[in-house]
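Just so it is clear, none of the values below were taken in a lab; they were calculated from the coordinates. Predicted model, so just to flag it, every value in this text is computed and none were measured. Cβ atoms are built from the backbone, for glycine too; each structure is taken alone.
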Structure I
Amino acid sequence: MAMMKPHSPSCERNQAPILEQLQMLFADRRHVLEIASGTGQHAVYFGRALPHLIWQTSDLLPNHDGIHAWLAEAQLENVLPPLVLDVTEPDWPVTGVDAVFNANTVHIVSWPAVQRMFAGVGQVLLPDGLLCLYGPFNYGGAYTSASNADFDVWLKARDAQSGIRDFEAVCALAEAQGLRLLQDVAMPSNNRLLVWRKSV
């Protein structure tokens, strides 16, 4: 019996505004790695809307069945089955991508995992490649909204190592990998889309 597709309401809410940005950012891209594809909803939605892209899904193995369920229904030739990718591992199972996309991960995983993720991105992203990171961020150590402050309390109660990250700290990790901030786009629900370009 086919597995029921997992469903994320937040994916459904944010996919259209994210796509509006990716249509411009990824117009000249060819091969995108999505880190932590989660349910697989974003991959299907973006892959269908951006057929010129090869969209490579990835996640920890326990999430693969759900991603496969979405991909099996969508039958998109340009969206590839998930790779097993643990951002904390030194060797990633992909190289030579010209874009990396990730949504809502850096506030879930530990700070050392965020550091490892940026190191991994630095290894797999081609010169002139783009990194697009979606989620909530603090600026100058301050929350951008009361709802983000409440969300951070909820995150830390669930896992003390998680929490909304400081924009400045994340930018420092990017800069250490030769990534220069290109855009900081305000998104719905007090989220941001941060875009970096890797030096040539």
Structure II
Amino acid sequence: MKTKTITYLDKTGRAESGHCLAAAARRAADLKLDCAVVASSSGRTALGLARALREAGSRATVVGVGYSAEFAAKWGDFEPRFTKEAERLGAVFIKGTHAMGGINGAMEKKFGGLTPNKLVAQTYYTLGQGFKVAVEVALIAADQGLAPRGKEILALGGTGEGADTALVLTPACSSEFFDLRIHEVVCLPRRSGRKG
């Protein structure tokens, strides 16, 4: 048996992102994790994580996962002022179709109803939007070969901007979704910022 600390945040999103990144970095260093996947629409959160990991003595590679082209056009894309510095610290950046969206999302838009991916997403939302996002970016990174399947990694997501949830998990590709395993909650907001 092991006892560990979970960091509970009072607010979601960017407001306490620094606390989440620091807690995640400490845990990555403790576990000697090689990979840290983080949702990062502009690159700012990935840069923050790369800095926090180095400060904690971790050499984990940061994989910043951005929006697919459709959503980047609506909500923002990687910004060189963040990505260049993060890349100097060893980070890599990818974009991908939302693992809990894609074709199922198109089916839902066209025909209505509840698709399996939305059922999974809504279930994860009970633990917060960042929880769902952390799982999703781990799937996206595994699909692109940048998160090692069968090996524990750090995965971070947030509510809106920044990071408010950090998990230790073993990723899987989207087509192997049920092989994904969540081992630890490192950081979580006490209240979900998502409605509905």
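Observations, loosely collected:
- Distance in nm of label points 7 Å out along Cα→Cβ at positions 30 and 54 - structure with the largest value, from I, II: II
- For relative contact order in percent (Cα under 8 Å, 6 or more apart), the highest value in the series I, II is held by structure II.
- Computed 1.6 for distance in nm of label points 7 Å out along Cα→Cβ at positions 22 and 62 - originating structure among I, II: II
- Which of I, II yields 2.5 [distance in nm of label points 7 Å out along Cα→Cβ at positions 110 and 174, calculated]: I
- Each of I, II could give Kirkwood radius over Cα pairs in Å, for residues 46-133 alone, but the derived value 15.0 comes from II.
- Origin of the derived value 3.0 (distance in nm of label points 7 Å out along Cα→Cβ at positions 158 and 182; candidates I, II): I
- Test item: semi-axes √(5λ) of the Cα gyration tensor in Å, for residues 118-165 alone calculated as 28, 14, 8, pick one of I, II: I
- When percent of Cα pairs over 28 Å apart is computed across structures I, II, the figure 21 traces back to I.
- Origin of the value 18.8, where mean count of other Cβ atoms within 10 Å over residues 78-85 was derived from one of I, II: I
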